[in-house]
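These are the structures, in structure tokens.
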Structure I
Amino acid sequence: MGTVLPVFIYVAMAILFGLLVMVVTTFLGPRKPSPEKLAPYECGIQEIGAPTRRFPVKYLLIGMLFIAFDIEIVSFYPLAILLRQLKLFGLIELVVFLLILAVGYIYVWRKGAFTWD
């Protein structure tokens, strides 16, 4: 518990700091709403009408998949550092992790997440 305690303290301080900033800016921030501030804004162009076609969600899907797989790949770094200490167990753990990652990748590939229509 002694080696994990600083991590818990750091996470608790980060959460408390985030909450403190949100509370302070909510209560002490300026409140001067105007029609210009409340109007929808997109690239400086006024909205003419409703969109004529649906926006493709593939961009968002690819972005979320990239973030998910990127975060999983980042977990290789600590394992690579400890691989000499973990020896065969670390290698087996790495292979199992890669297999799970490959199954997820093949699943989204088969679902057509990487095809651009």
Structure II
Amino acid sequence: MEGLREFLEKVRQQHLVRGYLRAMLHVCIGRRITKADGTLLSNGVTWRDLSDLLRTIRWDKELVRELGLDPDDLPPRDRQRYWYAAILAAQVTASDARELGDEFAKRVAPLGFVIGPAPGS
């Protein structure tokens, strides 16, 4: 999880998530993430693990608006459930989420990250 945390912190610092939240969720859950030197950061995580990590690093809750959600309609006091509901709404297994994930992989490549192909590709 530390590798995924490093990845999330870097893309957040570089402001690469805005407009790509759904793609980022798809990539974190279902794809292999490595550094350019081959160091493994993540082989994918469960929805629960990702929602817990987003809660822990205090991810910007306003980003769920990109998914058509109102932050006030999600569980305000339980951030893990908040992010779990957002991941559910993102439909990360849909084919268009895969395409967005491919675009996102290209966006993060200059930062030294290599995103593997979508499962089943």
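Any read-out appearing in this document is the output of simple, stated calculations on the displayed coordinates, not a laboratory observation. This one's a predicted model, so the numbers in the text were calculated from it and none came from an experiment. Cβ atoms are built from the backbone, for glycine too; each structure is taken alone.
Determine which structure produced the value 1.6 for distance in nm of label points 7 Å out along Cα→Cβ at positions 64 and 80, calculated from the coordinates; the candidates are I, II. Answer for the origin of the read-out: II. Among candidates I, II, the computation of distance in nm of label points 7 Å out along Cα→Cβ at positions 48 and 104 that gave 2.2 used structure II.
Once volume of the Cα convex hull per residue in Å³ is computed for every structure in I, II, the highest value turns out to be that of I. Each of I, II could give Cα Rg over 2.2 N^0.38 Å, for residues 32-87 alone, but the derived value 2.20 comes from I. For which of the structures I, II does the calculation of helix-only ellipticity at 222 nm (-39500 (n - 2.57) for each DSSP H run of 4 or more, over all residues; to 500) return -14500? Of the options listed, only II reproduces it.
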